Structure 1
Amino acid sequence: MFQEVPLIGYRASITMGFYFIAIGYYFLLFAYFLIIRFRKTRRRYWLLFSIFFLMLALSGAGFIIHDFFISPLEFATRALVWRIASFFGWLAILCMVEILVILMFTGTQKWVRIVKIGLPLFYVLMAVLIFVLPESLVCEGCPSTVENQFLQNVFNYSYPEGRFWLNGIILPVTTILFPVLFFNLGYRSAGVIRCSSMLNGLGFLLYFVGRLIEPMPFVANSEHLGIMLLPPSFILISLLILVIANQYEHLK
């Protein structure tokens with residue numbers, strides 16, 4: 001399955017090491033929120049937070065295999081691993097959407113109940129969609145791939161049409177809501193909650209900036225170590241800020 005693994009240079013090795021560090025932090029945060037926060041409070045909020053980081057760890061491990069350990073010529077294998085890694089990534093987004101629903105929609109009106117059911121259901125369907133999209137829309141480099149014409153014409157960058165809509169449109173529109181939510185919560189709060197919420201907002205903003213620039217041409221096609229390290233560096237800094245945000249009351 002993994003024959004002819006591409007030779008990994010020192011730049012790619014260092015970049016991969018940064019991603020491994022991030023995955024280690026994901027597992028630590030998963031254990032912390034599950035064993036410390038959720039076990040003591042039994043709040044569904046902390047359970048979702050812990051599952052969020054577990055899904056990120058599984059997704060990140062899949063993308064490391066996809067990016068560093070499978071030959072670019074093994075189209076079918078790369079497409080399958082991408083589907084699995086993306087599936088866990090969308091489950092992570094689902095957890096954050098559930099948290100958003102808990103914090104924002106607290107009423108008992110009919111439309112609130114519809115949103116509480118419909119919004120998470122949409123992201124369940126997105127996760128399932130990963131496995132049912134035809135290979136021509138998600139396989140990068142396949143002979144049958146349908147390329148996104150906007151990226152092709154403007155940036156001369158080949159990227160599958162399905163991935164463009166999932167990763168370039170739906171994902172950014174969704175994820176920008178998370179830092180906005182925490183910034184808004186911090187603005188309306190005071191004291192420790194304000195500082196913690198603002199730090200959470202900053203942490204998620206940096207995290208999603210790192211994930212957003214990861215597939216962009218100037219990063220994906222670069223051989224400059226500094227540019228290659230931009231996405232994992234943003235992710236690691238964001239995780240540090242998230243840890244501080246959720247331990248802020250103990251640091252005062």
Structure 2
Amino acid sequence: MAQMLTFTYCNQSSLVDNEIITLNKEDFANLTQLEELSLAKNDIHTITNAFHGLSSLKTLSMQHNLIGSLEGNSLRNLISMTHLKLAGNNIAELQNPIRHFNLLNLDISSNPITLSKIVGKIDIIVKSYLQTIIASNCLISDIYGIGFHFFTQLSTLVINDNNLEYLDMSSFRKESSKLMELNLSTNKLSDVCKESLAFHFAKIERLDLSRNNINVLEERCFRGLLQLRTLFCNIVYKIFENETCTDFYKEIRLGI
């Protein structure tokens with residue numbers, strides 16, 4: 001940026017759609033009290049240690065830029081960051097591990113990256129705190145070997161608008177799963193599970209299976225999901241194979 005920001009006691013700053021191309025090391029050096037910073041909808045290509053001094057920053061929004069990678073220790077000074085929003089860039093790989101131990105929410109949607117390359121760069125300690133992962137419209141075709149059981153606090157997983165054909169249940173474990181919302185809409189799933197989903201998602205409340213290739217949802221898949229309140233699918237006339245539903249299933253709201 002052409003001029004360094006000098007509002008020392010500012011706690012929120014929006015620089016959305018300002019045609020910013022580069023970020024310099026000292027641009028935010030004096031903003032030690034800043035908690036929210038939005039640089040969305042600019043033309044930023046790279047980030048190289050640009051956030052010096054932002055020790056109080058909790059939310060960094062950099063959606064819809066031209067970022068190709070996170071180089072070096074570009075985010076290392078953001079020791080208080082809880083929300084990182086990188087949707088709509090051109091990130092194909094996270095070159096360095098994410099070691100922000102306060103991080104709760106990661107949005108990396110609309111980037112040409114696979115789920116394994118995302119998860120593989122998240123520090124094992126960070127995995128134990130992260131609550132939300134949003135990876136819509138990426139290059140996700142499978143979740144084999146992801147190991148979601150390491151994400152012991154993960155409550156929301158959004159991987160819609162991908163090319164997922166098979167839901168590998170070995171990546172989840174009932175005893176560690178705290179998932180409450182799972183969005184799998186607009187993938188290529190033709191089947192969900194040969195056993196009850198309760199073995200893996202005992203606490204699930206909201207499940208979105210809409211816009212897949214699923215023709216029949218069998219009742220046994222949902223047996224034991226005592227917390228499930230909302231199921232979205234695009235099966236209208238034949239929800240369960242035997243066409244009989246308990247009172248619990250009648251409470252499930254269906255959306256197309």
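Read the figures in this text as sums done on the coordinates, not as results from a lab. Bear in mind the structure is a predicted one, so any value in this text is a computation, not a measurement. Cβ atoms are built from the backbone, for glycine too; each structure is taken alone.
Brief remarks follow.
- Source structure (of 1, 2) for helix-only ellipticity at 222 nm (-39500 (n - 2.57) for each DSSP H run of 4 or more, over all residues; to 500), computed value -1000: 2
- Computed 2.3 for distance in nm of label points 7 Å out along Cα→Cβ at positions 27 and 171 - originating structure among 1, 2: 1
- For Cα Rg over 2.2 N^0.38 Å, for residues 19-138 alone computed as 1.23, the structure of 1, 2 it came from: 1
- Source structure (of 1, 2) for relative contact order in percent (Cα under 8 Å, 6 or more apart), computed value 17: 1
- For log10 I(q)/I(0) by the Debye sum over Cα atoms at q = 0.15 Å⁻¹ computed as -1.15, the structure of 1, 2 it came from: 1
- Source structure of the calculated read-out (FRET efficiency 1/(1 + (r/R0)^6) of positions 11 and 163 (r between Cβ atoms, R0 = 35 Å, to 0.05), 0.30) within 1, 2: 2.
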